[in-house]
Every structure is written in structure tokens, then in C-alpha cells.
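What follows is calculated from the coordinates using simple rules that are stated; it is not laboratory data. Owing to the predicted nature of the structure, the values given are computational and were not obtained by experimental measurement. Cβ atoms are built from the backbone, for glycine too; each structure is taken alone.
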Structure 1
Amino acid sequence: MSNPAENDKKLSKINYIIISSLIFGLFFGAGNLIFPLHLGQLAGHNWLFASLGFLVTSVLLPLLSILAIALTHSKGVYDIGKPAGSWFALLFMVLIHLTIGPLFGTPRTATVSFTVGIAPFLKASQMSTGLLIFSAIFFIAVFCISYNQSDILTTVGKVLNPLFLVLLFLVLLVAFLFPLGKLSTAPVNPAYVTGKSSFVNGFLEGYNTLDALAGLAFGVTIVTAIKQMGSDQGVAFATAKSGSLSMLAVALIYLLLILAGVMSLGKFKLSANGGIAFAQIVQHYGGQFGQAVLAALIVLTCLTTAVGLVAVFAQDFHEHFPKVSYHVWLFITSLLSFLFANVGLTTIISWSKPATMLLYPIAILLIFLSVCEKFFKKSRIVYSVSLFFVSIPAIMDMIVSLPAVVSRSDFGLAVANLRNLIPFADRGLSWVIPMLLGVSIGTIIFEYLDK
């Protein structure tokens, strides 16, 4: 068996920098800056525990998701779920792509662009019409670029993304040199009054980035890039090393944004979402000119992200549902993204919660089973039993997180009462014990049958 360290020698430092940059670009876009900022405003002076929880689901879990793709030699999210059965793999793939695509992830690229870049220049009465016009232009551009499968935006993105990061760094530098408030005296949202509650709520806020789900969908891009640079046998090691470097950079940016959010409470009230908070901070320090420059960059970087999301959605759906062409799927996802974008950023974030409460526990389980593949050998019984145990509380969490018309109905309240019998349900982690129980039972059955 070859030594990973020997294969590592085939990749130069430049290769690792390129791979790390690719991973960084996959997991950090303009949209990601709004969630840590908002978390900082929610956590106040309890920011440390909230940050630790947030980094687990927004940094560590995405890193493990791409490592799972590398270790299992998967071609995408479908292969990750395939040990549980083809029908489950297809269903999981569809749900993942709908979540990071036209239902939540892709519309968010337009609404973040609008909220941060355009809304500050409009009157309150112009917001709805402005979002309608902006999102229409935005997704027409996305469709046209993706339709021709042009790489012009990717090429431009290589310049825009670093420039955006430089300007973001300058904003954060000024925010720390001339703080709006003190970290130690920032008010705390009631849900963050203790260290334990801050950690758990930070953990759940990390779901909003959707990066662990995106890692399962796009991890093959990273694996392919590594294979093109060196030996197939060193892919997992190279993924872990370059991924750790890039995710450390992401973690640092997240931490700085959280602190900026905390300090912003010295001047601004808790915002409805991080996009509003970021626009307020930039306008305070940079004025109209600074806001305009950053607005242009955010719009363009979000456009780059949107093109990638609609393209991968159309490609994967065409592969699994070939009777519908790539271009038709592209039109469908672009149209749906436009329609959902017009409900607004705050509504998109709130609506995405039920989806993440369902999908994240299942994704965490699949990532765990994939990373520990040598122990479970893609056993159908381990996957099936574990998924059965984790899916029940995940479905319950989803129902309880739905709008009041469902969650406060007789059905919703009955589900909530049943779910509350499970340990940690009050913290939104009802899936933890069932997952451990499911994996244990599945493993015992697997070991018994394997004898």
C-alpha cells in the first residue's frame, strides 16, 4: 500500500495553493458574510461560544464533506447516498440541489446582492419594485451566461473575488481600528444568554451557510482538480491538507465578521438579517462611494456564484433525468430562482430553516459514515438502520420549524409534543441520540451478519 506522504511529494506548494484557493472559492462567497455578522449581533458578548458552534457546522463539517467525497471516490452527492439504495440516493440528491439551488441558495445570491448593494440607494416604497427589476436582470444574465456555458465570468471572478476580499479586509480593519461598540458590553439575545445555548444556537446558525450540503454536491470538482495534478492514491491526503489551509482562512474571516457584528450593536439595533447589518456598517465607514464600490463587487461575485449553482443543477438533473435537456433544466432553475428571490432575503432565510433541519442531520450521518468508510464498508444495513433512526427526528424538527400555519396546528403541536420526548429536542438536536443509536445497532447487525 502506498504511503500518502509519498504521494504528497507529487504536489508542489503552488499546487496546494491552487487547490486551497479552489476550496476557499467554493465555500466562501459574498453571501456567506451575512450569517456570521448576524450571529455576532444575536450573541452579543457571548460571541465566543456562539462562534465555536458556528465554526463546527460552517467550517469543520464542509471540510469533512469534501473529504467524504475523496475517501469514497464519489462523483457527487448521489454516490454518497447510494449505499442506502438508489431511490434514496436520487431523493437525497434532488433535495440537496433544490436547497442549494432554486429554492434557497440561488435566490439568495440575488437577494444578498440587492440587500447589500442596491437597497441602500432606494426608498422604502421602491424596495419591492426594485427587487423585482433587479432579480429579473440578474437571472436573465445568469441564464444567458450559463446557456452558452461561457467561462468569461469564471475568468473575471479570478480578479473580482480577490478584489472583494481585499475590500472586505479593509472594511474589517477600519471596523476594528474605529469600533462602533465594545465586545464586553454588547447586549445578548435571550436565546444566547448561556454558553451552552450560545454554542448550540451558533451550531444551528451554521446550517444557514448550506456549505456542508454544497460540499457534497461540488466536492468532486476539488477531487478532479487534485487528480489532474498528481496521483489518484494521494487524493484524500491532499484534500485534507489543502482543505485545512483554506478552511482556516474561512474560519478567520467568519470570526472577524462575528466580532464586527458584535461591535455594530454599539450604534445599530439588531437587524432583520446580516445583509442589512453589512450595508449599515459599510455605509457608516465608507459613505456612499464606499457603498457603491462594494455594491458593484458584491453583485458581480454573487453573479459568479449563481452561474455555478444553476449550471451544476442543470447538469446533474439532466444526467439523472435525461429526457429533459440541460437548457430546459437551466431555464427551470433560473425561473424558480427569480420567483423565490422576490420574497426577500429575510423570508428566504426563514423558509430555509425547515429544509436545513431535515437535511443537515442526514448529511452529517452520511458524512460520518463516508469518512469512517473502512469500518462500515458501505454496508447497506448500517446505512439503512442509521438513516431510519436519524430521519424520524429530522422530519419532526422540520415540521416544528415550518410556518405557524403548520407548526401551530393540531398536527404540528402533536409532532412537537412527541419530539420533545427525545433528548436535546429543546435545543434543536433531537437527532443526536437516535443517530448514535442507529449507527450502533446497524454496526452490531453488520458485525453479526459478517461473521
Structure 2
Amino acid sequence: MENLEQDLNREPLTWKQYLVVASLLFGLFFGAGNLIFPIHLGQMAGANWGMATFGFLVTAVLLPLLAVLAISASHAKGVYDIGLPLGPKFALAFMVLIHLTLGPLFATPRTASISFSVGLAPILPQKYSQISLLLFSAVFFILAFIISYKQSSILESIGKILNPLFLVLLFFIFLLAAISPMGAAKQQSVTPAYQTMPFFNGFLQGYNTMDALAGLAFGYTIVSAVKQLGKTSAKSNAKVTAKAGVLATSAIGIIYICLIWLGATTLNHFKIAPEGGTTFNQIVTYYLGDFGHALLATLVTLTCLTTAVGLLAAFAQDFHRSFNKISYHTWLLIMTVASFITANFGLDTIISWSTPMLMFLYPIAIVLIILSITGPLFNHDAIVYYWAVGLTFIPAIFDMIASFPPIISQQPWALQLQAIQTRFLPFAKIGMDWVIPTIIGLVIGFIHHLYQNAKLKKA
């Protein structure tokens, strides 16, 4: 039986070992797709980019780290265990929704659509874009399927070269932008949403990275890596994970800050694009010309392919574990075909339809992360979970409906629900109406827990 009370390795870890864990965390949370959202945020926030950045860092940097710590602190082996205090049915439903979001509905198709929008789309005539996306995504997912099917580590090996090269290119662009900025970020125009609530809009934009969900779904990989270094007790495992996490997330945070600032400086030269992929390509071409664009397109495509392979394999493994009548390879095929189909709706469509799911899942995920970390205070009593998640669930449903594309959100019944939402739930207009119900749920749940304990002691 695994020893969780005493470490197998009682010696302090070396800096090299901390860096190994930090690099795993960095790889888990940062991919080519994480470039487009901070750049887009910078364009929308303009002169208010600083406060918007602060909000973005909370959900895109701090929350993913807390998600991994929640896995470590609660001895969970994945997202299913995080939801288990609410019962196996809830845990299974939550796990399926998380994996569908990270899998064939949004995150995995996004790897192909981002590669296409950054690499090929800018140099192709508009009339050929749909057929080109079809052919590109077909080749992309066939390669991803073959590599995942054979469970080859070739891309993992290539990634050790690609990722540093990609970061070198990125920091070279940052250097050029610092030496010769396109404009002064503090003097740029601000879109209406960011004129009054830049922090909260940045906070909600951080949902798009999906990294907090990824932390819950794949955080056990990090916890296992720390255990392999001999830190098997819950306390020291969480301590090592936290230290390595600070290293990794600090690096990611610095990159995000630079990207948001960079996006804000572009407004003198480029219009606000529907998504950041187009803007990122414009920035690289501006500073490095056609050669820079070609290099960027190659690196983004290969790093996105690496991400796709990891997501495909993780989805197939987890679903085979939960629904074992279907083989790993069959789940892999289902995932690949579904991702290919979704990718062909285009990046803008994927983002617009992923937003409602994220508006629903993120508040619940945030509450479960908080409860998992603070669980020892109330012995992980299910009653606290029921109250907190139950009162979060209602506004999360409202936010999901309100954030759907107009084909749903502008229906009469949806408008009626939104009128009720804005009338009775504070902060509904900025998508933060879940906060007060969640706090109320946490307080009621904790009081209920204390009351039950007092009754048991009297008995």
C-alpha cells in the first residue's frame, strides 16, 4: 500500500528536480493556443490592459495552479475523484463534461483550427478557406490519430526541441516589440466592455484557456511525477507541487503579460480581429516578415499537433477506464473523427460555442477546487459540497444560457430568463452572478456541518 504519511525520499529535492516538475506543469498549461486569447484581450482592453491582465492572471494562472494543488491535497486521481463527494453520478457527469470540453467539442478541434488560422489562412484567398481547412484538418487529425494509436513518443521527443525553439521565437518578438513598439499601450482606445469592468472581463477571458479544467483533468500526472521523486506524503507532495507550480506559473504569467501588452500596442496598425490568431500572425509578419510567418506557422502547427496527440490519448484512456466495454482504440477513433468535424466549423465558431460551456463549468470547477483544498477544515463533509455547488449551479445555468450565440440567447424564453437573472442576481451583467450564491452556500454548508458535529457530540 502506498505510504502517504511518510516520504520515501526524506532528502530535499534539488533545483534540477524542481525544474523537471515545473517544466511538466508548464507543458500542461501552456500551448500554442494560449497565445491567441491574451493578444485578443490586449486589443479589447487597450489602455486598460493592466487591470484586465490582473483579472486574466487569476483564472489563467492562479486557478490552474490551485487545481493541481486540489488534486494533490485531496489524494484525487483525476476530475472524477474531485466530484465524488457529491456522488458517483455527479462525478461521472462532471468528468464527461470536462473531457468533452477539453476533447472533441472545443479544445482538441481548436488545435487544428488555430494552426490553420495562424499558418495557412492569411496566405489563401477567402473563397478557398473552407476547403483548405477541410484538407488541412484531415491531414492534421490523421497524423494525430496514427501517433496516438501507436502510442509513439516521437512527438514528445520532438517537443523537447520545439517548445524551447518556440519560446525563443516568442521572446525575440517581445524584444523587438520592446525596442520598437507599434504604439503606446496606455494611449490606445478601449472597447465598451473594458471601459468600466476591465478586471472582471479579463477574469472571464481567462476561462478560454481552459487550463483550470486541464489542471483537474490531468493534474494527477504532476502529482505522480512528484511521487516518483519520493515525495509520497500528502503534505510534502503538495509543498513540492506548489513550489514547482510557482516557478512554472510565474513563467506563464510573464508570457501572458507580454502578450496582452503586445496586443494593446497593435491598435495603431491593425483592427481588432475576432480572435487573436489573426493578430498574432500580423505581429510576427510585421516584425519578421514572410520568413517569420513561415517559421511561426511551422512551430505552431507542430506544437498544436503535440497538444492534440496528448488530448486524444488522455480522452481515450479516461473514457476506456470509465466505459471499458469500448476499447481504447475505438474511443480514440471516435474522438479523432468528432474533433475533425468540429474543427471544420472554424475557430470563431468554436470559440463562440465554447463560451457557454465554460461559463457553466468554470464556477462549479472553482468551487470544487476551493472545497478540495479546504476540505480538512470540514472533513470533506458532503453537506458542505451540496450547499456550495447547489447554489453555484443555478446562476451558472443562467450564465450559460445568456452567453450562447443569438440563435439561442435571443429566443423569447432565454430573454425572459435573462430578465429574471439581472433582476434577482447581483453582478449578472458581468457574468459574476455566481459569486454571492456560492459564498452563501459555503457559509450555510459550513454552519450545517458544525451543527451536525455538535449534535453528534451531545449524543
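Numbers below:
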item	result
Mean count of other Cβ atoms within 10 Å over residues 125-132 - highest-scoring structure of 1, 2	1
Per distance in nm of label points 7 Å out along Cα→Cβ at positions 29 and 421, the highest-valued of structures 1, 2	1
If distance in nm of label points 7 Å out along Cα→Cβ at positions 165 and 213 is computed and equals 3.1, the structure in 1, 2	2
